[in-house]
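Below, each structure is written out as structure tokens.
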Structure I
Amino acid sequence: MTSHYDALETRSPAEREADLFSRLPDVLRKAMTAPAYAAHLKGVDPTVITSRAALARLPLLRKSELPALHKAVPPFGGFVTGPAGSFGRLFTSPGPIFEPEPTHRDPWRGARALFAAGFRPGDVVLNTFSYHLTPGGFIFDASARDLGCAVIPAGPGNTETQFELIEAYRPVGYSGTPDFLKILLDAAASAGRDISSIKRALVSGAAFPKSLQDEIKSRGLDAYQAFGTADLGLIAFETPAREGMVVNEDLIFEIVRPGTGDPVPEGDVGEIVVTSLDPEHPWIRLALGDLTAALSGTSPCGRSNMRIKGWMGRADQTTKVKGMFVRPEQVAEIGKRHPELGRLRLVVTRQGETDVMTLKAEAAASDDGLREAAAATLRAVTKLGGTVELVAAGSLPNDGKAIADERG
């Protein structure tokens, strides 16, 4: 039995990069026929966007902006060319953000993730993600059926009915949150119900800490994690190597410094930005607001795409100081004005009844002139006073935080 979904997963990184960026200009051209993308990318010549460096010069589209954009120009903010009726299903997520389901096969790119988790054609899968309005249930349903599996559209909750379905259909696979998987296992053990047919799981949508991983494993289930969004489907997934998550095919995945569109050095924590090559619903540099970091090298499982550490928190660290918002992009602007500084972290604390800002900045050596200049820039950019503390290069945590609010 093959251990890879197809040959795309094991091609050389150079071959994949060449393929993605040869297709990108046509995707950009198609995207720019939608009015919102035409305005967002005004002046861009799609024919010259053929490299990561060129792509990095395009503006970000922030997911956090989508609710307002969708409300202003319903339903999709003007970023979709086709009418709503040209799609398969139409969903909504909190915000609200409206998500159309493309009509081509495996529209959410989940079959690869299920395959990597051990799911195979002919398996019966218990899908416990919600089928109501949000796309979660349909993401995993469509992906499993595209792989050739039969799906029990169970949704979450109602464990007694779930037990009846499991005992009747004997599913081999589970898809859902790790929390509900534990609920099922605990409830089955208490009620003396037999759900031992379930041997593997693909979980998402909630934290899956090591303690819970070990517990699930001890009960005879091999569970893997996937990272995805309602806009893009499954973006990255675990493999049998258990060394990070492998980025899905047909996506251009960037990690940028929070508050900017600038790629971080390999290994640094930054914000996830994704460009999809879906011809029906492309996304161009969609900034998700989630943090991760790339792992060096390729996976021992043989899949050659970029690996990431998984979800590492949120990139939107905007906070209010003395009644004014301070944003990660302002911290990034200070770094741009003082390129001799390394990693920056704006620490917000409280002294008595007063908010206090301290900009910790990595520098090669102590320099009073640089410290004073950076403090002046801090005031100019944020319109708030604060001190600057120069620290040794490499001493600040590599966690993607531009602002640390320590006021409790």
Structure II
Amino acid sequence: MTDTRVTLVTGARQCGKSTLVRLLAKGRAGEWRNLDTPAARQAAITDPAGFVAFPELMVIDEIQRAPELLLAIKEQVDADPRPGRYLLTGLRALPDALPGRMETIELWPFSQGEIDGTADGFVDALFAERDDLHHTSETSRAEYAERVVRGGFPEAVSRSNARRRERFLDSYVSDLIARDVSQLAEIERTAEMRALIRLLAARSGQLLVPGSLSSGIGLSANTVHRYLGLLEEVFLIKRIPAWSRNLGSRAIGTPKVAFVDSGIAANLLGADSRSLVRPEGAFGPLLEGFVLMELARQLTWSDERVELFHYRTKDKVEVDAVLENRQGLVVGIEVKASSTVRPDDFKGLRHLANRLGDDFAVGIVLYTGTQTLPFGERMRAMPVSALWKVGAS
């Protein structure tokens, strides 16, 4: 807001967008407009230019309700290019009506460090301190499972009673389908949409193949593809793109899917912290999704500019998470729900290291054990809690 004319805060419902902008606007001379209010929304649609005509800061909550305002805002900031003119919130990406005039900030549910009151710096440490990474943990598998089922929505975190938290998560998904997904597009078959969401929860951390999903719920592949786009627009799921640097034709380009909030995924599967760690539980896939989204959260504030991918070959050699910075330096991360690590757990990481040579910084296996252990050159096992403990301040 100190150097940009328009700032958009976007992200999932109930992650604190309105609360954040209210805190930012507090004490400033400004105008607040909430487009969830019918009167404000009708005024915005009827007279966009008049609605945004204000000489000081204007906060517009739920801007996606009246996208007509964007061109009016463009006219205002072109005529008066002072920074900090408009602070917007919105559920999804907006049409590119303000190039060079707007910066988008993506807000997520709480990270584990935010919940614990520490600044998560794992991603920065991976690139800056890769030769000195070390962490000892006292976190048990049961405690990791509790973090997975709790998730990071402020309302869920504040509810210590597990049953009350489940009620919130149930309502969250129902309201999202009824309100936001339905407003974004005509959904003919909401029952199938709910079935798709549950199926995606069961396949958290797996490859996202619309054809295989469609056969499981009786929808066409095209419809599934459209529904997936809608679920990503409302920040329920996130697709992790496949990584390749022309390492040969055997790399595949299919993305992975993960739920933005692990608590929602666990709740959809009816899993609590106890059932999750049983031998037949879904701890492995849900823990992988949990780790992927903790990494994705950190990318929004890390000093190192990094992108998140996964890697898999046609021979099924894979790496759960691939982080690549702007200089082409790569970190590979594998996630294991077990409390012990074997040399074979590094198979994918060693494959990637051999292909990349000096561009491979370090390979990490995150596991539910307690110690950091070396497994050869540029390879080590670390407790999962390193995500929010290493580099914390």
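Read the figures in this text as sums done on the coordinates, not as results from a lab. The structure displayed is predicted, hence computed values, not measured ones. Cβ atoms are built from the backbone, for glycine too; each structure is taken alone.
Quick one: FRET efficiency 1/(1 + (r/R0)^6) of positions 87 and 271 (r between Cβ atoms, R0 = 30 Å, to 0.05) came out at 0.20 when computed from one of I, II, so which one is it?
II
From I, II, which structure was distance in nm of label points 7 Å out along Cα→Cβ at positions 167 and 223 = 2.3 calculated on?
I
From I, II, which structure was distance in nm of label points 7 Å out along Cα→Cβ at positions 63 and 119 = 2.0 calculated on?
I
Given a computed value of 5.1 for distance in nm of label points 7 Å out along Cα→Cβ at positions 55 and 295, which structure among I, II does it belong to?
So the calculation was done on II.
To which of I, II does the computed value -11000 (helix-only ellipticity at 222 nm (-39500 (n - 2.57) for each DSSP H run of 4 or more, over all residues; to 500)) belong?
II
Among the shown structures I, II, from which was the value 0.00 of FRET efficiency 1/(1 + (r/R0)^6) of positions 79 and 143 (r between Cβ atoms, R0 = 30 Å, to 0.05) calculated?
It was calculated from structure II.
If FRET efficiency 1/(1 + (r/R0)^6) of positions 175 and 335 (r between Cβ atoms, R0 = 25 Å, to 0.05) is calculated from each of I, II, which structure is the one that comes out at 0.05?
I
Say we calculate relative contact order in percent (Cα under 8 Å, 6 or more apart) for every structure; which of I, II gives the highest result?
Greatest value across I, II: structure II.
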